[in-house]
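These are the structures, in structure tokens.
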Structure I
Amino acid sequence: MTARARNFMLATLAASVGLAGCSTSDEETTASSSDGTTATAASDSTLTLYSGRNEELVQPVLDDFTAETGIEVKVRYGNTAEIAAQLLEEGDNSPADLFLAQDAGALGAVASEGMLTDLPAETLDSVSSTYQSADGSWVGVTGRARVLIYNERNVDASELPDSVFDLVEPEWEGRVGVAPTNASFQSFVTAMRVQEGDEVTEQWLSDLAANDPQIREKNGMIVADVNDGAIDVGLVNHYYLFELADEQGVEVDELDAVNYFFEGGDTGGLVNISGVGLVGEQSDGDAQALVDYLLSTPGQEYFRSATHEYPLVEGVDAEESLPTLDSLDVPDIDLNDLEDLQTTVQMISEAGLS
């Protein structure tokens with residue numbers, strides 16, 4: 001195993017308490033499968049998926065795929081970083097055919113070790129180049145926008161900061177919810193390092209830690225507390241607001257919590273992806289068939305309704321209450337540059353946030 005792979009695994013172990021905090025990542029490793037019936041002549045009717053996404057959310061779309069194709073999907077679930085570390089440890093001996101991850105950084109870490117097989121041009125052409133790897137080894141399945149969620153009863157829209165960097169100012173002391181051990185927060189901090197440099201990022205983390213942040217284990221906890229008025233604002237991904245509305249059986253505009261999208265290319269407006277890559281040599285087309293299904297209209301519509309993320313394939317629209325993906329003023333950050341998790345985890349810890 002290379003030094004890079006070992007470092008990634010060490011970072012994963014250091015962050016293992018919280019990396020499962022995102023509701024679209026997993027908190028335990030389990031195995032499950034769906035019964036297949038028929039398959040094409042070139043298929044052996046089975047494939048193995050390593051999923052860094054939650055079983056409750058992913059298994060239904062896998063069941064739909066099996067019903068459509070007759071191909072059985074055996075799944076190993078876990079949080080994305082742990083699954084990536086396992087792939088790196090297994091190397092060429094991994095039984096995985098696909099890796100489904102909740103962020104670009106983990107896909108990049110695995111791809112950098114030469115473990116992902118190039119995807120066909122037809123697959124890559126279905127998704128904007130912004131949301132795929134530069135070398136064609138992975139492709140985005142859904143988009144996940146970072147937002148500042150706020151309680152509109154406690155915070156007037158005119159008070160909202162222009163930049164995520166403003167949240168360390170005295171007026172926000174004790175008012176900002178963060179989940180430092182969460183994978184999405186760590187990806188955001190990695191993006192800040194890419195955009196602003198390590199020195200600026202270290203200072204922001206230090207200033208945030210000194211400003212009495214309201215630390216929670218999971219993004220969902222932040223959203224619930226913001227909606228209840230226990231916290232004024234919080235840094236999360238956009239879809240948690242919709243999850244809370246689903247849990248309460250109300251429309252999203254009936255909640256007191258509201259998503260605020262940073263503008264001006266601010267790092268706080270990062271759009272990351274969940275994505276997929278083919279692992280190793282492919283003996284048949286079964287794994288590619290699953291990639292194709294995830295990027296098909298039924299697959300994209302499933303994620304829009306079940307996880308409230310942004311579809312990445314043309315022709316499938318996002319939630320009506322969301323701004324369109326192409327209207328977001330996202331930071332100029334290449335998702336291929338979000339691989340260095342270990343340094344980010346160390347910086348967050350050294351700042352005193354975890």
Structure II
Amino acid sequence: MPARTLLLNWVYYNPVGHAVEAFKTAKGLSNANKNVDIHLLLNSKTPVELAGACDWITRAYPIDVDEFAGMENEDAACLRDLPVTWDFVVTDHRVTTSPFPFADPLRSFHNVAARRFQARRWKGGQHLLRDAPGAPGYEPNATIRMRVPESGRSFVESLNPGRINIAVLPAGSSPEPIYPTADWWQLALSILGDEFPGAHFFLTGKSRADDRSATLAFSRTDIERFTSASDRIFNCYDVGIWNQLALLEWCDLLIAPHTGFAFLATSVGTPWLAISGVRWPECYFNEVPFYCVLPACDKYPCWTEMLSECVQRLAARQNVRCMDEELEARIPDLLNGARLLLSKDFSFDRAMALHQTRIEARFPRERFFQIV
């Protein structure tokens with residue numbers, strides 16, 4: 001009996017984290033539906049090739065939303081190789097439920113997709129999977145493990161390992177000043193180096209600005225400043241997405257602010273020590289231990305209401321408070337988080353219980369959510 005086909009339409013904004021959301025959703029669909037081939041649509045400006053590390057995805061297709069700018073282009077080139085009819089069509093729930101407006105090209109694509117893609121058995125939003133009659137099965141919170149290619153493993157074999165290996169991603173792809181400053185990172189790396197004398201630190205990111213995400217908050221000069229400060233800090237910038245994935249798997253820990261790229265660490269089983277702050281809470285843990293260095297500001301996560309002072313700071317290209325003045329005071333908590341995550345008995349269940357206790361003591365629970 002030939003396999004049934006399922007199209008998962010997860011075309012959203014381009015940060016890597018949204019691709020990881022799709023991979024996790026695809027795994028939940030794959031686990032719950034035997035003899036169903038999962039096909040995936042992603043924004044072409046995200047690393048679509050990472051789907052090749054997900055054995056549960058049959059094929060991924062890049063969708064160039066710019067082809068829909070200003071018009072609902074039924075004949076867009078990115079659609080030409082895509083079948084029209086599937087057994088199931090599942091769409092990212094944000095298309096219909098998000099309270100935030102969509103960029104025009106993104107909205108135009110989804111309008112076209114709603115008309116174009118047809119289902120023999122069921123068609124609807126991902127949020128309806130567990131309730132709607134005829135919908136495919138879905139296993140919530142399915143754990144994923146992405147497969148690192150041999151080329152990436154060869155890359156990490158060339159690195160200089162320490163007794164402990166720590167990956168550091170100093171910033172995400174947002175152009176806003178919402179990440180720790182270079183001065184703070186230099187201080188934090190120095191203190192971490194003293195605390196863990198056998199540790200080696202591997203800075204990673206992407207400095208080149210092309211159509212995809214880049215770590216634009218830091219220049220090559222900043223990275224050279226970090227690496228020249230110690231012979232235990234190494235430059236792994238601009239090494240390519242597969243080598244970065246291998247680096248994350250090889251390291252004992254990732255230290256990074258909230259960024260979708262950090263979702264890749266827990267996707268290969270590596271704990272994430274998150275420098276929390278600004279709009280979004282950490283929401284993807286994948287059954288891997290984690291620790292969030294929480295900010296002092298009671299507005300965190302401020303996706304519903306940012307302090308007016310921080311709005312003004314962003315407008316003036318100045319760092320928000322939780323990523324500026326208060327960060328030095330959080331270094332003891334950073335060290336505590338690193339100690340916990342580097343200990344063998346700090347399980348995911350312990351990490352989650354501790355996290356829930358800490359946020360419930362200080363923050364409104366309704367601001368927090370998880371990807372399931």
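No value in this document is a laboratory result; all are computed from the given coordinates. Quick caveat, the model's predicted, so the values are computed rather than measured. Cβ atoms are built from the backbone, for glycine too; each structure is taken alone.
Quick check: 24.2 is what I get for mean count of other Cβ atoms within 10 Å over residues 48-55, calculated from one of I, II. Which structure matches? Comparing all candidates, it corresponds to I. Source structure of the calculated read-out (Cα extents along the principal axes in Å, 65, 46, 33) within I, II: I. Looking at FRET efficiency 1/(1 + (r/R0)^6) of positions 240 and 336 (r between Cβ atoms, R0 = 41 Å, to 0.05) over structures I, II, structure I comes out largest. For the read-out distance in nm of label points 7 Å out along Cα→Cβ at positions 56 and 72, a value of 2.7 was computed from one structure; give its label from I, II. Going label by label, the one that fits is I. Looking at distance in nm of label points 7 Å out along Cα→Cβ at positions 96 and 344 for structures I, II, the greatest value goes to II.
Rank structures I, II by FRET efficiency 1/(1 + (r/R0)^6) of positions 128 and 152 (r between Cβ atoms, R0 = 35 Å, to 0.05) and report only the one at the top, that is, the highest.
Details: I: 0.60; II: 0.40.
Comparing I, II by FRET efficiency 1/(1 + (r/R0)^6) of positions 128 and 152 (r between Cβ atoms, R0 = 35 Å, to 0.05), the maximum is at I.
Looking across I, II, the calculation of distance in nm of label points 7 Å out along Cα→Cβ at positions 120 and 192 that yields 4.3 traces back to I.
Calculating relative contact order in percent (Cα under 8 Å, 6 or more apart) for structures I, II picks out I as the one with the greatest value.
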